[in-house]
Structure 1
Amino acid sequence: MEDIWRRTKDDLQDLISSNCFKMWIDPIELVISREGKISLACPNRFFLNWVRENYFPEIKRSWEKHGGTAEDIQLRLAAAPRRSQQDKEDSSQLPLPLPPEENGRMYRLNRRFTFDQFVVGSGNSFAFSASFAIANGDSGLGSSLYLLADTGLGKSHLSHAIGNHILTQNSATRVCYLTAEEFTNEMVVAIKQRRMDGFKERYRNKCDVLLLEEVQFLSGKEKTQAELAYTLDALNRVNKRVIFTGTQFPRDIPKLKSKLQSRLTAGMVTHIEPPDFQTRLKILEKKADNEGIRLPSDVAEVLATHITRDVRQLESCVIGIVAKSSLLQKPIDLRLAHDVLESVCDSREAINIEQVQQVVCQYFKVSVEALKSNSRKKGVVYPRNLGMYFCRKYTDETLECIGQAFNRSHATVIHAVDNISRQIQQKSGVRNQVEFLGQQLENPSSSISRYVTHDGQA
């Protein structure tokens, strides 16, 4: 059994970082009872729970691979050794530091989301570098970072990676991870139970690193905004690190006070773009490797061609292919890939910039030349902004490429996208219009002319 455990540890050492291995695997002891029961002894309850959640499935797989029976192995707490008073006084061994716990709730970082598991490409390289720098305490970049991205592009992965990296360096660091919704809910409960002093103490004085996700949820919540602003001021005074994520730039979040806007953008703001084709291939390769399979190049290319914007969908496809191949006892090939694609997303042809421009021009009865011109007329500016918005949403092109197609800079594209996004939230007419045009782009065979009036309103 000792030999199986040694080989299992060798496998794990190849799978995870050296720091994680030393912290979470090395301290585990193989124990065989008199009855022959096999267990892995962990030094404390938190350690045991952490290993069970993050490493135990891989431990069992490797254990079985080397000849053991996975069902017979279990985790348990190590027996505390008896020590004399003199031993206690002379011992220099420090207990494993535990992370902060509030209201019985440990921090909830996903251990799979690390920097070495993040696939870097042209659209996210700056965000990755900024995240890695702030995780390492690079004071030259400031103590605040705002990660801006659409859903499924990796901002949460980077947020978790920052927290995991910091804790790997010093597990005693008080990392507070939560969403803006959870921050709001906790504050509401604290107010109702008259425990606001404790709430303020937790986030202002007992927090070394604050990871706050999905800040767009704060829209219209004035009391929460005010409390968060005071919290950020308190953290900033002592140079604590703060990382935000959101799907909108703060100034474009409806009903967000300027006081909080300025604090959210006090540090570095970085934007994550959808992955290009080569990056999507790398993501598929990484996920397949994590699943222990070889993904044929033609299968990977098909998946990367049809799924252009959502990293989660790419990963779901790999998981789906692995599962279907195993259950049906079929090889991983193009036929299986197309079957999985049908269940994950539609298989329509990729939309390009020219198609977007044609649909927009037909709908608003303007020419492509007008979209590319310097005209500031409302009847041209709005269709132009919509065109850039749809290009950003439906194509795989970079901001620079979209800008060139409209004779604009990439900054203008960002402004146009933010402008339309804001109007979608605030104006039902714009929202309906965008939904309708989106349907036309997704189903180009449908007719558009019969829905269009003289002023371009659907």
Structure 2
Amino acid sequence: MDVLRMISAWVWGIPSMMLLVGTGVYFTIRLRGLQFRRLKQAFQLSVQKSGQGEGEISSFQMLMTSLAATIGNGNIAGIAVALTMGGPGAVFWMWIIGLIGMATKYAESLLAILFRSRNERGEAVSGPMYYIEKGLGPKFKILAVLFAVFGLIASFGVGNTVQANAMATVLEQSFHVPLLLFGVLLAIAVYVSIRGGLERVSAISTIFVPIMSLLYIGAACVLLVLKADQILPALGLIFEYAFQPLAPAGAFTGVSIMMAMQVGVARGIFTNEAGLGTAALIAGSAKSERPVEQGLISMTSTFIVTLIVCTMTALVLLTTGFWDPSGGLHSGMTHDASLSGAALTATAFASVLGSFGEWTVAFSVFFFGYSTIIGWYVYGEKCLEYLSGTTRFNEGYRVFFALAACYGAIAQLEPLWLVADIANGLMMIPNLIGMLFLSHLVIEQTRNYERAGHKRVA
């Protein structure tokens, strides 16, 4: 365990954070704050009919699939972990990485359309490995290979076992469902859902994502209305501890500013995936005619996930006092300090909404986790296809992927989170390097689009 902590700390050290934040800031400046200027247009494009591009699914289906993989238990369990490890200040840094990450996700999705290719079945394929290899040439292929390798590993971690663990933990706590039984049932459900590949996953996501999002956000809004007098103090805690250490209390050893920053950035990336390159893995499958517009559509997922869903979870934990890793010495709300992840979030909801709150979190954890697992299957499949050069191994991957979900349900939480963070960081680095080298294409495409006066889909 100590070795994993050391590796995670190294991967998410200052150099990686500087690369991630610097890339987002660079694109934000060079694109003149495009994520703010064109946010309204981006949402309009997201719900309009798709064009007649080369992909297999509509832009809306692509967005729903991306959200399915992104709106996961990182939004429920991950935010709880962020607060207990990094204090309230971690939320501030999560916001920052979310806002600048919108520019990063825009850029990687634009590049995905520019450099998309075809597999042996004639299906559109895309991702960082393609724009790195095709855009930068053979000398940089090692970066493309590294991304695909780490992306394949991450599909079993962040996109599978971590989600399964959060689902199993909450369902055991709320409904006393045995972990192993749930793991077996989940593995079967996952396998049945992913057998149809991208088109089946996108069809399921188009149904699941709106329902599960409205359920969770609605319950959080009810709780926050009831705790309205605590919202401003909660926001005050976020800004206060973003620039001030959280003092030790009891057995709790405290949190430094650097720790808050590291945790906030890591959790921000875990939840919105900006900079990881995952959006680019499926962006090329959208029937999009204009790379810029696909980039705009993709960046809305970061806004939805970080600025809305994650913020809701953070405010619930802060207004109820269940964020405190000391068990209440800081917040004044005494609770079990050993609670973590989704179980802590469920307890926070239940403290105000009773069994309704607990059940809402339990169902949300299940739907969020399930949709994320099947969404990340698509990511892993694309990485495997690139590495193998064929689709012949997809069936074997489906079997292993489903079995991994069963393992995640019965495994320990902390090692899974650490492995997930490590894999995220290692796939992020080659992607960001590739994006920076290709940034001139992103800027050129954007300027040409804006000079043409495009404001909406033709």
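One of 1, 2 was used to calculate semi-axes √(5λ) of the Cα gyration tensor in Å, for residues 134-205 alone, giving 26, 17, 11; which? Don't skip to the end; give the middle numbers.
Details: 1: 26, 17, 11; 2: 34, 16, 9.
Structure of origin is 1.
The value 0.92 for Cα Rg over 2.2 N^0.38 Å was derived from one model only; which of 1, 2 is it?
2
Given that mean count of other Cβ atoms within 10 Å over residues 294-301, derived from a single structure, equals 28.9, which label among 1, 2 identifies that structure? Let's see the in-between values first.
Numbers: 1: 16.2; 2: 28.9.
Here the read-out was taken from 2.
One of 1, 2 was used to calculate helix-only ellipticity at 222 nm (-39500 (n - 2.57) for each DSSP H run of 4 or more, over all residues; to 500), giving -23500; which?
Numbers: 1: -16000; 2: -23500.
Answer by label: 2.
For the read-out FRET efficiency 1/(1 + (r/R0)^6) of positions 62 and 318 (r between Cβ atoms, R0 = 41 Å, to 0.05), a value of 1.00 was computed from one structure; give its label from 1, 2.
This value belongs to structure 1.
Ranked on mean projected area of the Cα convex hull in nm², for residues 326-413 alone, which label among 1, 2 comes first with the largest value?
By mean projected area of the Cα convex hull in nm², for residues 326-413 alone, the leading structure of 1, 2 is 2.
Check the numbers for relative contact order in percent (Cα under 8 Å, 6 or more apart) across 1, 2 and tell me which is largest.
The maximum falls on structure 2.
Every number in this text was worked out from the coordinates using simple rules, so none of it is lab data. Remember, it's a predicted structure, so these values are computed and weren't measured experimentally. Cβ atoms are built from the backbone, for glycine too; each structure is taken alone.
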